[in-house]
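Given below, in the form of structure tokens, are the structures.
Laboratory data are not the source of any read-out in this text; all were calculated from the coordinates shown. Model, not experiment: these values are computed from the prediction. Cβ atoms are built from the backbone, for glycine too; each structure is taken alone.
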Structure 1
Amino acid sequence: MGNGNRPTPEFRREAVRLALTSGRTRREIAEDLGIGLSTLTRWLSRERDVGEPVEASVDLHAELKRLRRENAVLKQERDILKKAAAFFAKDASR
């Protein structure tokens, strides 16, 4: 930001979403977005005060469902690769 323009509500929401879900530090996110750490912290505080809108909880539920499904597929792929590695290791030792 840094150019004197006020951030849009969409920008603020996205910054808050990143801070809550990205796993990165607030400082890193603030620097990447070009805003002050205190600004991001203030936005997060306001978001908590307002509470979570119903739409966001539905989105989080859908995201959780998607991630669980993806996790199951990745576990299956991992298991297949483990079995293949064991098979080829056994075959190579002959």
Structure 2
Amino acid sequence: MNKNKIITGLCSLMLFIPWTLIALRSNEWALKSPTAEIMIGSYSAFMVFFGIFTIVNYMKNKIQNFIMKICLIINGMYGVVGAVALLLMIF
């Protein structure tokens, strides 16, 4: 496989990872104090990282196929939401 297909597949997979937080938060242990903050902080950092990762690969590496355009929009929104969540946790 070439590098562009691998990166596109990775960005596509990352579209669904933030939704696993909903399943994890249905457990009672995930709602208690240090665990909840750690989980939300981790997911937020993950979302920001993959938002940046997708933007960099779209712009710099010029991986501009149709799937990558969808990933760019959605992972970009995830990145903004993750950054806001991190800022809310800090302040």
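Comparing mean projected area of the Cα convex hull in nm² across 1, 2, which structure shows the greatest value?
Working: 1: 9.2; 2: 6.5.
When mean projected area of the Cα convex hull in nm² is calculated for 1, 2, structure 1 comes out on top.
To which of 1, 2 does the computed value -27000 (helix-only ellipticity at 222 nm (-39500 (n - 2.57) for each DSSP H run of 4 or more, over all residues; to 500)) belong? Kindly include the intermediate steps, with their values, before the conclusion.
Values: 1: -27000; 2: -25000.
That value comes from structure 1.
Give the label, chosen from 1, 2, of the structure having the highest value of relative contact order in percent (Cα under 8 Å, 6 or more apart).
On the way: 1: 20; 2: 37.
Looking at the calculated values, the largest one is 2.
FRET efficiency 1/(1 + (r/R0)^6) of positions 27 and 75 (r between Cβ atoms, R0 = 30 Å, to 0.05) was computed and gave 0.70; which structure, 1, 2, did it come from?
Comparing all candidates, it corresponds to 2.
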